[in-house]
Structure 1
Amino acid sequence: MSELPGRQQQIVQAHAALIVNVVKACHNPEIVSELEPVLRAAESVGQRDLAAVIRRILNGARDVSLIKGLDDDDTVIVEAILRGLQDPSSLPDPDARPDPAVAAPGFAYMIHEAAKGNVQAMQMLANMAEQMMVVGGDMARLGGIMRRLIDGERDADKLCARMDARGQSLALSILEELAKLDAH
């Protein structure tokens, strides 16, 4: 799979809370147990390797060889954790809002890959859509159209129904990026 500019940043931002919480737990062993439900949830959606590596990090492992055998996305997450342990200023802001200019190409790429049958892209989109539904408003509406976009819906009027100008702008940007990807 080809890499989009900023794709690694998108992965880090999508998993910012996990990355920050793992680093915090490494510095404060008393809160390690709070991560166990998150790690079990990751295992339940097929991220067993990532959960196992995070447990090794929580137990003191810091070697770069931890990424051996991980897929691209999990490698980015583990590298961000290791970087955060060495330099806390490199940690992502778990409360940051995604930049629509960066978000549209990333969403389009994942939708395009999911439509081609990429299970990892499908899982990532499902997780993101779930988080978006919690946020509410246009983010929830955007999360709600992910499945339709994967299934090939491209009618902007149908997809943007009930969105305000900002939500419509992001949805239209995603459609533009999808058109570019679908043309190749």
Structure 2
Amino acid sequence: MKTQFFTATSLDGFIATEDDSLDWLFPLGDVNDSSYPEFIAQIGAIAMGSSTYQWMWRNAETVAAEVGSPWPYSQPTWVFSSRTLPAIPGADLRFVQGDVRDVHAAMRAAADGKNIWIVGGGDLAGQFHDAGLLDELIVQVGSVTLGRGKPLFPRRLTNPPLLLQSARQIGSGMAELRYLVPGR
């Protein structure tokens, strides 16, 4: 069982624009050509930050048109937010706030031996790292630059560095990098 941060980033290290748009990402390739289908099959619980959740809520119609439901996940999802957010009908959501350590045990129990996915954002993944709970980063790097936006991982990680496990090309616009967090 692993806690994984699987995300996409621009070449200059941003996962979204300043206004939380992901429009830059979709022209870069088909998610089914990536490792995502195998990855999601191994996920038993999801952690999501409030900005990511609000993007999902704002784009529920687009998501429904693509996958047939406004919420694409069957796994229980913990949404970390200090604000009150609207629920997406049909989604198994648990709105929480505070230290990620306080929620991780419940997520592990719900995952029932499968992995935990930190969907986003970068700061939430950083909180799991800071608590010693992050095992792996899977980063799909797109062939675009945004100039500014929401950073991939707003933490300084220099010693020890992440351990590169693999690198693979996805079409002509993406590369997928897998890193293990040392000491986990």
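Taking 22 as the value of relative contact order in percent (Cα under 8 Å, 6 or more apart) derived from one of the structures shown (1, 2), identify that structure. Intermediate results must be reported in sequence, preceding the final value.
Working: 1: 22; 2: 35.
The structure behind it is 1.
Of the structures labelled 1, 2, which one yields 17.4 when Kirkwood radius over Cα pairs in Å is computed from its coordinates? Considering all the candidates, the number was obtained from 1. When distance in nm of label points 7 Å out along Cα→Cβ at positions 38 and 54 is calculated for each of structures 1, 2, structure 2 gives the greatest result.
Figure out for me which of the structures 1, 2 the number -20500 belongs to, where helix-only ellipticity at 222 nm (-39500 (n - 2.57) for each DSSP H run of 4 or more, over all residues; to 500) was derived from the coordinates. Walk me through the numbers on the way to the answer.
Values: 1: -20500; 2: -6500.
Matching structure: 1.
The value 29, 25, 10 for Cα extents along the principal axes in Å, for residues 110-157 alone was derived from one model only; which of 1, 2 is it? Here the read-out was taken from 1.
Where a number appears in this text, it was derived from the coordinates with a stated rule and is not lab data. Since we're looking at a predicted model, the values are computed, not measured. Cβ atoms are built from the backbone, for glycine too; each structure is taken alone.
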